[in-house]
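Trainee: Please go over the structures that come below.
What follows is calculated from the coordinates using simple rules that are stated; it is not laboratory data. Note that the structure is a prediction, hence the values are computed from the model and not measured. Cβ atoms are built from the backbone, for glycine too; each structure is taken alone.
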Structure 1
Amino acid sequence: MKRILVVGAGGQIGTELVPFLQKNYGEDNVIAAEVRPEVVERLSENSMAIQLDALDFNGYGEAIKKYNIDGIYNLVALLSAKGELNPELAWKINMGALMNSLNLAKELNCALFTPSSIGAFGNSTPHYKTPQDTVMRPDTVYGICKVAGELLGDYYHRRYGVDTRSVRFPGIISNGCLPGGGTTDYAVEVFYEVIKNGRYTCEVPEDAYMDMIYMPDALEATVQLMEADPSRLKHRNSFNIASMSFTPEQIFNEIKKRIPSFTWDYKIDPVKANIANSWPDCLDDTCAREEWDWNPKWGLQEMITDMLKVCEEKVKAGLY
């Protein structure tokens with residue numbers, strides 16, 4: 001790819017993906033797109049940024065043609081917990097942006113990355129070492145959108161030859177920005193709260209295992225897959241990727257080893273609890289390792305050390 005459009009660039013992934021892509025492809029070759037004008041203004045401080053509604057097919061297409069785009073990263077999504085508050089809106093946003101992305105990629109000959117999620121799985125999926133190809137009957141509208149997105153991505157590749165690729169992201173832990181309504185948000189929020197207040201109230205059950213990944217590995221996986229030799233890819237939409245798996249109680253205890261004064265309690269959100277319990281405990285990412293050499297670099301201990309360091313610096317600087 002030579003010219004990249006990141007749609008939905010103001011979210012948790014996009015905020016860090018844009019500068020990562022700039023390092024790989026050059027600052028002038030990455031355009032950040034967001035619907036919210038205040039976010040476009042923020043993004044424009046460090047990148048070329050445009051206001052774009054991914055549900056506006058014509059405006060979306062004009063942007064692709066204007067900037068000679070040949071690679072689209074569609075990050076537009078209403079996340080799991082927020083999606084349950086308004087399922088119709090979640091479907092409209094998630095599927096509308098996806099269908100426009102797929103059809104424009106087909107018409108204008110662009111490669112397309114649209115992330116899937118562990119939310120694509122459900123209670124009937126094997127929870128331990130969840131296979132690449134398995135039962136997928138999610139219990140949320142977010143998960144339903146992700147399953148539909150995976151199937152549509154494969155369909156557009158098979159029928160129209162669109163270069164569609166995707167990974168099933170676990171919960172992404174990032175120090176770049178605060179999360180935005182996902183079930184795994186606690187694994188980011190806790191670091192800022194322990195630095196600011198020394199305590200944290202968790203909305204997810206203490207024994208809820210969920211797969212997680214540190215943002216540097218998530219970014220590397222995204223670009224690595226998009227650059228992978230297509231002749232090696234037996235799968236496309238979407239690859240399991242795994243890095244670490246833990247419960248809230250486990251990560252809190254690990255943080256307490258570094259900050260002995262840290263305390264926590266639980267105020268369970270039943271929506272988040274049901275979602276967390278329906279998701280896999282850990283994924284089998286053998287296919288990603290075999291087909292495009294996926295190999296995460298960050299484990300639980302390294303991630304905790306880095307998150308505490310960076311979050312402390314940001315809190316002291318008044319950024320959070």
Structure 2
Amino acid sequence: MQNKVITIGEILWDVFPEGKKAGGSSMNVALNLHKQGIESRFISAIGKDENGKELVSFLAANHFGTDLIQINDELPTSTVVVQLDENHQATYTIKQPVAWDDIKITAQNITAVKQADALVYCSLTCREEKSKATILRLLENAKTRIFDINLRAPFYSKELIGELLAKADILKINEDELVWVKESFGLTGNTEEQLLKQLSFQFKIEIICLTLGDKGACVLNDGKLFKHAGYRVQVVDTVGAGDAFLATFIACYLQGYPMESTLDNACKVGAFVASQPGANPEYNKKIYHMSLE
């Protein structure tokens with residue numbers, strides 16, 4: 001049976017010094033799932049403007065459906081200014097309010113979530129109460145709830161993150177976000193394994209993926225820690241690499257891959273995306289079998 005995943009969240013233009021590229025973590029995850037043979041659908045909103053039309057055209061060119069993307073008559077399509085440091089790490093200036101701040105609950109997206117194997121959500125989309133309320137309502141109907149914590153200052157708080165962590169069956173978090181969670185929720189562990197186990201226990205989260213940049217990643221699953229050293233690539237920019245990692249993890253997990261293979265594939269695709277410009281370079285499922293240094 002075909003696996004089905006719904007993502008909900010941002011669709012936007014990442015504006016680089018050299019021009020704009022289609023992005024948004026939630027859209028990136030949906031597109032990566034699609035490339036890897038998972039039936040994915042995407043709930044979001046665009047403005048009634050040229051940027052919105054261009055994003056719809058971009059998705060159509062990637063053979064990705066747009067039936068769950070709403071058009072907002074009052075708010076603009078989202079844009080994000082991306083700045084890269086000397087290590088090619090990205091920082092973001094995210095405009096507010098935008099169309100995806102006002103994603104409305106509909107019978108169509110409730111049905112889509114009920115029929116899917118998983119719903120992927122993140123904290124940034126919950127910065128405004130309207131979209132947050134929609135996400136919380138949809139989570140009530142989800143079989144598996146996957147939380148990409150995706151902290152983007154200043155759009156989060158301890159109260160918001162605690163509420164969203166409590167809903168998660170699977171969590172994706174990076175090393176900087178783990179430091180913030182440790183400090184905010186009183187975790188006392190001295191190692192990554194200890195911290196992930198405490199986080200898993202405190203919020204009853206079954207699986208936690210921790211990405212570690214060029215040091216690879218690890219996964220806590222059923223109390224056991226799996227580690228991967230990552231792949232060495234020439235980094236162009238890190239935009240979308242974590243989204244590619246998460247999508248690959250979800251795709252392999254739903255298809256029943258062993259956890260070691262799931263983690264290896266996720267690290268491989270994340271590294272490949274970091275070696276390419278922008279969040280959505282072309283590839284297909286054969287990337288699992290690519291040779292990376």
Structure 3
Amino acid sequence: MVPLDKLKVVAISKKIGSEDILKNVSFSLKEREIKVILGASGSGKTSILNSIAGIIRPDSGSIIKDGKDVTDLEIEKRNIGFVFQDLGLFYSMNVAENVAYGLRIRSRDLHEINDKVAEISDALSIASHLQKFPSQLSGGEKQLVALARTLITGPDLILMDEPLSSLDSFLRNSMRWYIKDIQKKFGVSIIYVTHDLADAEILGDSIAILHEGSILDDGEKDRILNHPKTAETARILGYNLYSTGGRNYAIHPSMVIVGGPVKVRIVYGETGIKHNYLIETEFGKLNVVTDQILNEGDGVSLERSIQLP
């Protein structure tokens with residue numbers, strides 16, 4: 001017997017005023033999978049999450065969870081957790097009270113609440129912060145409190161709306177591994193929306209590319225990242241685009257080979273752990289990320305390019 005998908009979003013559309021914010025959006029999420037929805041600000045990422053959570057109702061289409069249509073089901077009956085971009089912590093409550101909040105409003109027994117708070121705070125390494133207030137925490141610690149508050153009610157699906165966007169690059173990288181660990185420890189499925197390609201590369205089991213309210217592509221991470229199907233998808237993934245011989249091509253900056261027949265002029269170069277260059281070629285300007293030093297007058301190879309439709 002083929003297992004049911006955890007979630008199926010089927011052709012949902014949403015209009016606000018005269019603007020189509022979601023256009024026939026469809027994708028699925030497997031059990032215990034992390035799906036990253038990658039798109040620019042204003043592309044409709046949050047509207048998709050709000051539709052799944054029940055905060056807004058799509059004008060058409062369906063939300064199917066565990067084989068049941070939940071499109072019109074009340075928010076509290078969907079067993080879905082939501083980690084918002086601004087986290088939504090209560091600054092008048094300490095960490096323990098914030099984490100316990102979801103169980104308190106469900107009128108759970110005090111002993112159960114205390115046990116659950118202890119269990120979840122140990123799992124997320126925030127047990128030493130339970131008596132602190134959010135204003136006393138670092139950005140990463142606040143993120144962990146928000147995750148604990150979401151997980152304590154036992155959702156089987158968690159929606160994350162760019163929760164790491166306010167963190168510096170070091171903390172973002174650390175928190176990504178916490179999120180991967182949550183998937184394993186708690187057996188939940190996760191939909192994570194972001195404009196950050198690094199989030200998609202590290203977190204995603206699968207990736208959906210969203211542009212102006214439409215899904216351009218959706219599939220396993222390796223296929224999406226390494227074999228974009230369209231020029232717009234390639235652009236969102238950071239590829240160089242160029243045309244020659246009446247055909248369109250894409251090549252990722254890391255796939256440009258230093259040493260080759262294509263002559264270059266270095267427009268800008270920055271050396272570091274990885275060397276970054278903007279070069280001018282017969283095919284236009286290209287970005288290059290390489291371990292090798294590129295010198296003026298050197299050539300490059302574009303043999304790893306992908307032909308686009």
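Trainee: 1, 2, 3: which one has Rg/Rh (Cα atoms, Kirkwood Rh), as calculated, at 0.93? Show your work: numbers first, answer last.
Mentor: Numbers: 1: 0.95; 2: 0.93; 3: 1.04.
Answer by label: 2.
Trainee: If helix-only ellipticity at 222 nm (-39500 (n - 2.57) for each DSSP H run of 4 or more, over all residues; to 500) is calculated from each of 1, 2, 3, which structure is the one that comes out at -11000?
Mentor: Attributed to the structure labelled 2.
Trainee: If distance in nm of label points 7 Å out along Cα→Cβ at positions 208 and 280 comes out at 1.9 when worked out from the coordinates, which of 1, 2, 3 was used?
Mentor: Values: 1: 1.9; 2: 3.2; 3: 4.3.
This value belongs to structure 1.
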